[in-house]
Structure P
Amino acid sequence: MKVKTFPINAGKLVAILHKIDAEELGVMAGDRVEIVNKNNQKTCVAVVDITNYAVVVDQVGLFEEVIEKLKVKNGNKVNITPTGQLKSLDYIKKKMNGESLTFEEISTIVKDISEDRLSDIEATAFISAIYMRGMDIDETISMTKSLINEGNKIEFKKGIVVDKHSVGGVNGRATMIITPIIASTGLLMPKTSSRSITSAAGTADSMEVLAEVCLNVDKIKKITENVGGVIAWGGAVDLAPADDKIIKIEHPLSIDPEGQVIASVLAKKASVGSKYVVIDLPVGKYVKIKDKDTAIRMAKKFVQVGKEVGMKIEAVITNGEEPCGMAFGSALEAKYALEVLEGKRFDNLAQKSCELSGALLEMVGKAQHGKGFEMAREILESGKALEKFKEMIKAQGGKIYSSDKVPTAPYTKEFKAGADGVIDELNTKLLTKIARIAGSPSNKTAGLMLYKLVGEKVKEGDLLFTIHAENKEKLIAAEKFAYKNLPFSFKRIILHTIR
């Protein structure tokens, strides 16, 4: 059939057939066909749409996603064949019925997701089944191995590759402090990080304020080998493409199945050659993991699954009850991390960064047991980590090397205490929401800066936090939300007065 190109991004692989051709092929709308470019033999599987007008007989309409995969042009010829019923669909139904899946069954589903053979509805059914039915440890191991097998891999000829990952829910860009500390010791840390989904900023968002993060596999490998560390956006490389597609399905549904989280994290780490990984599991009322028992269960699974795929895992349970550092938002968190590296502050973010770095240093034998934190702190306070971070920024095409040079928002609003008291609780979920309403992370300089933490005494008029925004409308919206949903709760110092 002849190709007719449509400059439309459908978000999925679509092929438009004339009704007569569809009847001849025996396909209906929603069925799948395999398309082969006769010039280069590139193939893909697309979902069929049927028309009487958009294309003529013996012509197929292709949207941008298919055009890119097949490298076709208007008028090129392609072969089209119905795929028939996919085995994956039987396996998805099996999971929906509560049965466990074998490695071969999970691998088939993952392969079909990776190659876009499953429709969005079918892939969503699989993720929903995992969410409702769960995955046992064997299924989690199978999912991890399948995700690794379907993606690209970065291989380093020499050097020890290490990594860290936080399950998330807290602010503070510890990765931007940990990576240069680790790289300063001669270890390799090719850190692929995410953009924000629900937080005020992801590590990739904050690093992008300082340097380029959309790096390909070759660039990540080159920078890591030359400098020792890199912080890149994981979405710019196909290290685990099936996982990226699964995450896109999970996001609008706001679901994060435990087994899939473990498989997703470890597949990404394995794809960059990591052999030693520290997993940070923050626990708290306003983060993803609400209680210690859940964290312990997940920690054990991380260790077990990691062992099965050739990684040594150390899972640490951390305090997620209060903010990690005082900044919320891409530029504000980048500036804050630089201030820690510059020695301008040492708080719970710096403490956590040194503890996690220390755990990695002890795992690989760079530091004696119980001495990793001291070694990491010495590297931080000596300025070695700052110099290494500047090397990373330069290698990634950045030009901002100082916290003083980080851009700031043009509009701000201060919130002050209305009475004396003691801060009893900080709602990090509300702090994050205020920052997002203000425009973060899409507006790089938007966000929120804290000035008080839990347990601190405040007097009437003391500054509690400042909202930062790039336009007045978003500032006003964030201000209104903050007044209605104050993220602080107070214990009054004077409980009762008798006159």
Structure Q
Amino acid sequence: MNTLRRTALSAPLPLEDGDLMAAIDLGSNSFHMIVARYVQGQIRVVDRIREMVRMADGLDAQGGLSAQVRERALQCLSRFGERIRDIPAERVRAIATNTVRKLKDAQAFLTPAEAALGHAIEVVAGREEARLVYLGVASAQPTEPGQRHLVMDIGGGSTECIIGTGLDAIERESLQMGCVATTRRFFPSGKLSRKKWQQALTEISAEFQQFAQHYRNIGWHDVIGSSGTIKAIGKICTEMKLTKGAITAQALPKIRERLLQADSLAAIDLPGLSAERQPVIAGGILILEAAFNALGIERMSVSRAAMREGILYDMIGRGSGDDPRDAAIDLMMARYAVDEAQAERVEATAMQLFDQVAARWELQAEDRAKLGWAAWLHEIGLAVAHSQHHVHGAYLLEHSDIPGFTRQQQQVLAVLVRCQRRSIPKNAFNAIPERLLLPTRRITALLRLAVVLNRSHKARDLSVARLQANASQLTLSLPRDWLAAKPLLKSDLESQPHDLRALGIELHIQED
């Protein structure tokens, strides 16, 4: 990582031996919470809580959430919040996945959900979910040097397939099908039949075929399954005396045949299957059978770990300064051939301005990181076109899969890049959660000033710039003679007070 670029990043999370950490996984089937103690770079689990919420059951075709499921989710989060009340916010991460991604108005759920939990909830894209799943599994079961895992996780609403080596995910795929959603889709009446099963298997197999050959070409040395569904199927294998806990290509057809002896979901009788898992196990077995067939899997071991452990290890990585978002920024810059010298100039100026007003504006280390990342990436839209490059850049940031970043973080970066120049649209901040709105508006103003001050695209001494903040006011002070020698800059600055009013900020330019 470029040393200069590191100045844009948030300060590492201070972790000391004995500190408690917590990860919450708002899955489409179950909500999980793990509380662990940080000990010499590792986690020691001290508590686990799991509740079957079945968020995906309450999701309708229009992206609405039933009142009953919403209330069930909020009550669960309230209980989770009570358990972690004394853990500092910076050592707690809550991640929402597929069902919340599909909500038409996710914020209408997230606002009361965050209040119930007492902590912010981040929504991640499918491929970021896959990265966290892999990190959790690989941390618990490391690969041998030079070898690769194939990791699969069947959730309630989505299924992730990842190939990785060490702690790094090489390939990540997230399919929009999980045990709850698949069971609802193919067996809506609750009736089972071999004909329906075969039709469903054909459709699901087609989803895996999109990447099956690519994955086979890369290859892997072992296959590991994660999630409650895969654990349940592994237990069924044991109880049916088919294996000693693993899932094999020979065992799955026997489980399927036993399942199809029932004529309905309610009549399923599989050894070792819990009552709470019974209503959705058909979808899980369908997905697993399709995956085994398409990918040519012979044997899958069952992991002790899952995404929640990955969340904790991701926090530890950030705490040690090994933030995956750093590498993601590097990759984005390389992919879009960013002018690093100009990005460095804008980033340095943005950090200088930030540090002058952070205390007065109550800005945090994470706000500084977002501002720095946006500064490094503010010109990526030039790879599309010079005209409206800030609009193109915002689109790329909002819609790309960027490892390590949540959807909210990408939305903030997109807004910063969109609003770096020209007029600020009235709806520019509509997607930003209320808790992030004020700091996002403030760092947007700082990025605009940093971009304007560096419009010449050449090195100049900007240490002379002095910025003061007072509530909704900014005062930028520059030497009169220095500014007089830069008529284009002076003209650009004169337009900023008008533009910044759209952010609710009153800017004064003062010549000393």
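Each reported figure results from applying straightforward, stated rules to the coordinates on display, with no laboratory input. What you are looking at is a predicted structure, and each value in this text was computed from that prediction instead of being measured. Cβ atoms are built from the backbone, for glycine too; each structure is taken alone.
From which structure (P, Q) was helix-only ellipticity at 222 nm (-39500 (n - 2.57) for each DSSP H run of 4 or more, over all residues; to 500) calculated, if the value obtained is -15000?
Numbers: P: -13000; Q: -15000.
The value was obtained from structure Q.
If mean count of other Cβ atoms within 10 Å over residues 138-145 is calculated from each of P, Q, which structure is the one that comes out at 23.8? Walk me through the numbers on the way to the answer.
Numbers: P: 23.8; Q: 15.4.
This figure was derived from P.
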With distance in nm of label points 7 Å out along Cα→Cβ at positions 178 and 218 as the yardstick, tell me which of P, Q scores highest.
P
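Matching task: 1.25 is the computed value of Cα Rg over 2.2 N^0.38 Å, for residues 210-273 alone. Pick the structure from P, Q.
P
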